[in-house]
Every structure is written in structure tokens, then in C-alpha cells.
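For reference, the structures are reproduced in the following blocks.
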Structure P
Amino acid sequence: MALDTHGQQQNLIKPPHVAIVPTPGIGHLTPLVELAKLLVVHHNFTITFIIPNDGSHLAPQKKLLEALDPQAISYIFLPPVSFDDLPDDVMVETKIALTLTRSLPALHDSLKVLTESTRLVALLVDLFGADTSDVANELHVPPYIFFTTSAFSLSLIFHFPHLHETTTCEYRDLPELVQLPGCVPLHGRDFMDPVQDRSNEAYKVMVRMCKKYKSAAGIVVNSFVDLEPGAFKAFKEQGQGLPPVYPVGPVIKISSADGFEGNECLKWLDKQPNESVLFVSFGSGGTFSQEQMTELALGLELSGQRFIWVVKSPNETAKNANYFNVQGCEDPSGFLPHGFLERTKEVGLVVPSWAPQVKMLSHQATGGFLTHCGWNSTLESIVHGVPLIAWPLYAEQRMNRVLLVDGLKVALGVRSNDKGIVESQDIAKYVRGLIEGDEGKLLRNKMKGYKEAAKLALSQEGSSTKSLAEVAQVWKGLKI
């Protein structure tokens, strides 16, 4: 018995340890890495990242993880899973979910080792990771979800099993707006991509996953109370049946790596007037058809406004073609309109593939952001007070657009024609409106208010700082 007590004391001397499991996509890993840093620096946790492997090129993930403090944060890559049995047109969300479920045996083994060698107090997964709960429970490790997008989207996840059981049509055909508790109303057509086709495997994955959310020990959300007060209030009021929800955002990258391209962009920005430049970027995964690429180029030219555009090669088949492989871009002159680069060289800068987004958004010359409405990009804009033109492409980005345009009123939303193309003259109108129009001024002022609210939420006595401290206390066993 004495030996056992000694063993328990030994274990309590060890720092509390959290296992973090991101699902594929650099946009899922980034906020988890930033959250891990906060847990290490402010709450003395040690962390192990366990990375499921979809078999794609993992250099960006490795680079991100190698830059972390190896004393506090370690990482394991699980063996790659095979997708040979899947059709070529399988949805990204299905592949993400299957990467995880097919990695569960390997994850179980890694977690078992951690339970024996560390004081493992929690398993934290991202929004596609709910299928890990059975493994966590078997090993007596509390399963938590880090929900890396809005409380608005989380509200739909909670409500989705009910919608699934009470409707039969496709959601885009719902005649009335859907009113989620405490949220801005939205059309079914604006629901996230994987629920838009009931016959698709991705739909079945979502139904199963949403049901599992309620069995999480807690859900940590990358948003903050003053950004989405209605949704967070509703979670509290619904109480029983929902796990505790902890708003800890905005958790974003503080800086972006310096590269040659970064220096070029920043030097160019340094020469421009304050709030005069539109930053144009569609995230690590977003892609356009050649026709849409041409319209965007002509629209930027027609606007007459200054711009920095991060371009990627066009893709005719998917809007998220770069999701699993963040690829470089060939010489843009090969796919941009003839003479465009020459004609716009005085007012615009075209950057192939990548730019240091955080530095671009924090630069005083940046006056607006044309974005795909990915949540990481959205939060970065809020933290730096930059108003938006919202152009969603995939995943839950249409929901984010509804929140930004109708709810928060910090963005102009683009409209497409019958063929799904946003036309050049409309693009020019949005750009001019945001950078020099009266509406742009209103959006900018509103966004600056949220910038202050975000700063306050992250301050020492702020709501998000307190909320993360509460999670830390629960994990350490100091609060039940």
C-alpha cells in the first residue's frame, strides 16, 4: 500500500499533460498550436500532439511543430491511412473524418503509452475529432473538443440531429429561415458543405459526429463572449444535455514567418497611404476556376484601388483543391488576363502562393480584406480591425459570411450570377465601396469596436483569459 501511495505522489509531481489530436488541414493545426502555447506558458501544462496522417505532404505541419519548445511540446505522427477504397470525388470532410477513424487503433496505442508515462489529464481534439471519445473513455481520459470556428456553427452542430430527424428535404430547399438559439437567422443553403447532400457519405459522417458532441466532457470555442453573446448565452440556458462550453478566443497566430516574399510585400505596403490597400487572399486551401480568376483580376483593375493579391493556380473542379496539399503556384502571368500585371503594376502587387497574412493585416496601409471567410482569417481580421469583403468557398464559410454580413455587420457579401461567377463590375463595386465608400467607413468603425472587445477578452481579467483558466483548473482537478 505504501508503494502505491508513493507512486501516486510521484505522478502528482509530474506536470499535467494534455494530448492534442488535430485532423488534417493546416488550418486545423494552427489554432491548436497557439492554444497549446497558452496552456504551456500560462498554466504549466506539457503537451503531446498526435497527428493522424492522411498520406499527403506534411511538410507545413512538421515545420509548425518543429518551431515549438521541445521541452514542453512533443509530437507523434501516426502511420498513414489508405484511401484506396474511396472514389475520386469523395468530399474533403469525409476524408478528414476517415483519416481520424482509421487512425483510432494507432491513436489508442499512443494514448496508452502517454497514460503510463505522463499525468495525462485530457484529450483535446478539433471539430472533426468527436469519434475519439470512445478511445478516451476506455483509457479514462476526459475527451474535450477545441471547436476552431464560431459559436454560430457550434449551435448548428448541437441542433443538427433534431433538424435531421424533423426534415426530409435538402436543407437548401427549406422554405423558411432557420433560427438557432441566440443566433442570426440563416437559410438552409448557407449550412456547412457536408450536410448539403443527404445521400453523400459526408452527410452520414456529420449526423454521427454531431450526436457525439453531446458526450464531450467540455467544448472549448475559438470565439469570445462579446463577439457572439447571444449564442454563448443560449448554450448556458440550454444547460442540461449540453457539455460545458468555454469561449477562449480569439486564439490566432501572433506573427507569420519571414520569407523573401514577406519582405517584398511589407516593403511595398510601407510605401502606401494608411488604410488604402485591399489584401486579397483565399486561405491555404481555396482555389478558383480560370473564368472566376479572370473576373477577379479584371474587377481589381476596374476598381482603381491599391491591392495585394495572393494568387494560386486555377482549378476547374474544386474550390478547395489545395486543402490536402498546399501547393506552390506557377508563374501567374500564365493564367492572369493578358497585360494585367503590366497595367496594374503602379497600384497592385501580385504574390504567388503565400504572404505573411498576420503582418499584412496588422499593417497600417491595409484598409480591407477580400477573404474566403475561413475562421482563422476572420479572427485575424477582427484582432487587427480590418473590414471585409466576404467571399465564401467551402466548409462552413457561408455560415461565417452570414455572421459577418448580417450579424456583426463588418463585411460586404459578394453575390454571384446564375453560373455561380462573381462578375468583374460587381467586384470593382465592392472594392471601391469598402476602401473609399461611406459603407466601408461604417464597417471599419464597427470592426474597430470588435478589435477593442477582442483585446479586452484576452486581457488579464478578460472573459476568454478567465474561461481558459477555468478549463485549466478542471483539468488539474482543482475544480469539479
Structure Q
Amino acid sequence: MGFEEKIAEYAPKLEALQGKLAADGVEFIAIHTVDTSGAFRSKIAPLKLSTSGEAINAILYCVTHGDGQPMGDVAFASACANDENGFPNIKGIIDPATVVQHGWKPKFASAMTRAFMLDGSPCPYDPRSVLAKVEERIDALGYEARFALEYEFGIFHADHDLMRAGRYRELKPWGHSLVNYDLVRTGDYQDFAAEFVTRMKSIGIGVASLVTEYGFGMYEYALTPKTPLEAADAAMRAKLHLRELCAERGLVATFMTRFQPPGKESACGAHHHVSLWRDGKPAFPAGPNRLAPVAEKFLAGMLNRMQETHLLFRPTVNSYRRFDRGAWSPEDVAWGFENRTAPIRVITTPGDAACRFEHRAPGADVNPYLSIAAMLAAGCEGIEKGLALEAPVTSDLAGLDKPKLPRTLSASIDAFARSEFCADAFGEAFRDNYAESRRAEQAAFEAWQAAHITDFEWQRYFVN
């Protein structure tokens, strides 16, 4: 559906929402656009839900992951915005399904956009549009997909002088212990958790739990299931508003996948819980440690495409420091019932409604629209082609000859960039643009390394 058709569909809904929000006391709106790396790019404006569209700077789809830190790189080479086309604005529309008033700050509402090119065609680089297209595919098969994401993350006491200087490793973690499931890590932890849950509830996001994780400053929240696009929207909003709550309290949150040295304490995953439903009933279960045929085909599809979609689960240089089968961060292409060392843990208890797949490969640095789209597209292919499922893992994966996930960002980029499946599922323009964004990420890291003498070199070679 093109820009004009979407305007015609959305305009009456936006007009009605404008009147309701104004009547409810809303004065300002934060308008969010999701960039390629999975960050919100936002502007605050007086309340106005435009029925003629929004301007979106196309550079949001070719900005580097860290906006220039620490290398000064801002944009990578992209077909969507470059010297030749003058870095144009493209068109956007506020999605009325995403408009919410903030219960904790009722003068504010927020909304998300869908992007379109200047000729009115859907923007092929927009992560929300990529996922929406894949969601239509599972709907056409007669199923409703549901996803629930759980994020591990760090909280530190904010020191803005240290942060401005890039000295993040000197920040002090929030809390005095590294114990799992601890209610008294700090005196204000329970109040913090209650406030976060309450805020999310006010904008329609369910928080199943918030817990302390293993490690100083480590925490985790789990969100309740939603349909794919809704689940990604909820994941983005929860991260944003968690960071806002931290900032209000003199804290800072990080979703960097590993901020402790490898082998020490936990890393930050973003496990995705996946299920299919039909006619209001779960489609996966067939009893304890058994799966229905559609579940087997969906799972076989996810396994079949896991290596070439791996880049969408581990998209940064830091993602690969989280690899550790022994710490339940998967390294292989495999599955098992209740097996946390495999990338897909199948859960069939305590009842049918709980039957789901837990995909454990993604880290907290993912773009949730893309990680969900990858799982869903691969699962759809498994159903469409009737793929057969291999036997579950029942012994230590370290001793089995299972296919391995790419161990480096470069290897994941190569697998993704040459994948015809990814071109078909997400669009060739998106595949190529995303691969280029990750090449820019790898190049920035290599340039930084080349410009610095490491501690290893000083300590190993200076005297000897």
C-alpha cells in the first residue's frame, strides 16, 4: 500500500485521536522513527497528528551505530541518502495504532511512523515496514504469531563528566551485590521496579517481571506476548522509558551486550519467546516434550536459516563477546526441550498456553523489528515448504558436531549479504543497505584498533 492509500486509511483515525488526546489534556507529542540500528530517532512537538504526513530525514537509514563515537563517522554509503541525491527528506505517516498518552506524564503522548519514499512507495529501509511485510506472510498462512521479549541490561550511577570523557568502565554499578532474584540489592530497587511496571501498564505494555540478574549492576525485565509488530514496538518503548526512568533518578542504563570482561558475570541477552495461535488457541502444543506438526515445521525453518540471519541477532562488534555456550549464550545451530545451551529452547510445560520457543541467540543490542522478522520469515518458510525437523539435542552440545553460528561480525555480514533468502524475505534493497551498515560498524572498529596501541602490547613488549 502506497503513501496516498495509507493517508486515506489513517486520516480519520488520526483526526479522532487528535480530538481525544486534546480533550484528555495532552499538549505535546514525541514522534519516533526507528533507524537501521534499532534506535528511536525522536522529535517533540506541540500536539498535532498530521493527516498529510510527516517529513523523515532519509539519513536515519544510513547513520552509523554510534553517531560518530569514537571515530567521527556519521553516515555510511547508502542508496537512500548520499551526495548524489542531496540527503533528502522522505515521507512518513504516524501509525494511529501506536499513539498513546503517557500515564506518568499526561501532558505527553507519543507515536511511531511508517516511512515512504518520495514517489509514494513504501520505504524499503524502514524496519517497521520490513516486519509488517513479514507479519502479513504468517497471517496469510492462517496463524497469529506472538512474541515476548526479555531484556538483560546494566544500570550504573550516572557521572556525566566520566561519560562525556568516554570513561564508561569507571561508572559504579547500581547495587551492592551480584545476586540473582534479590529484592534488597538497593533500598530503592522495589520502588524503581514498581514505577517501571506502572508506567508501562499506562501505555499498554505488560511487564511479566523485573529481576536482578547475576552480576554487579545487572537486571532483567520480561515483557508479555504481543503480535509481531506490537511486540517490537513494545520492546522499543520499554527500553526508552527504562532509560528515562534511570535518568530521572541519577542513573544510566546500558543494553550493551557485554560490559564485563568475557567469562566474568553475565552478558546481556534479549531472549525472544515465540508461539503461533489459531482461532484463539495455541498451535504449537502436543503434550509434554512433544510438538504439533506446524510447530515442527516452523522450528525447522528457523534452524535452517539461522546462520544467514545471524547478523540480525548479533549486529555489533560487542555482540560476539557474548558467545559462551557454558554461560547459556548459544554457539551452535540446534534445539532441545528445556535446553538453555541451545539457541532454541523448546518449552512445553506447564500447559498448552505456555508452549513456545525461546530463541536465545539475540543480544540486548538487537533491532527487535529485524530479529523478530528473521525468526518469523524463516518459520514461515518452514511451514510453506513442509521442512522436516531434526532430533532434539539430549546431550552436551560441546561434544556434538552441530553446525556453528558465525563467530565474528564479518562472518555474519558475509552470510547475510549473500543470502537469497534474506533478499526475498526482507527485500534486496534492505538486505544490501543493512549489510553496508554492518560493514561500516566493522570498519569503524578496525580503524579505532589501528589508531591505538593496546594494553596487551604495552605490557608484553615495552620491557622485553
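Once mean count of other Cβ atoms within 10 Å over residues 230-237 is evaluated on every structure in P, Q, the highest one turns out to be Q.
Computing Kirkwood radius over Cα pairs in Å, for residues 214-405 alone across structures P, Q gives 17.4 for structure Q. Given 2.7 as the derived value for distance in nm of label points 7 Å out along Cα→Cβ at positions 30 and 102, which of the supplied structures P, Q does it correspond to? Going through each structure in turn, the value belongs to P.
Quick check on the output: 23.1 is mean count of other Cβ atoms within 10 Å over residues 222-229, derived from one of P, Q. Which one produced it? The partial results should precede the final answer.
Numbers: P: 23.1; Q: 19.5.
Of the options listed, only P reproduces it.
Work out the source of -10500 here, i.e. which of P, Q gives that when helix-only ellipticity at 222 nm (-39500 (n - 2.57) for each DSSP H run of 4 or more, over all residues; to 500) is computed. Matching structure: Q. Out of P, Q, which structure matches 4.4 when distance in nm of label points 7 Å out along Cα→Cβ at positions 46 and 70 is calculated? Going label by label, the one that fits is Q.
Each value in this text was obtained by applying a stated rule to the coordinates, not by laboratory testing. These numbers were taken from a predicted model, which means no experiment stands behind them. Cβ atoms are built from the backbone, for glycine too; each structure is taken alone.
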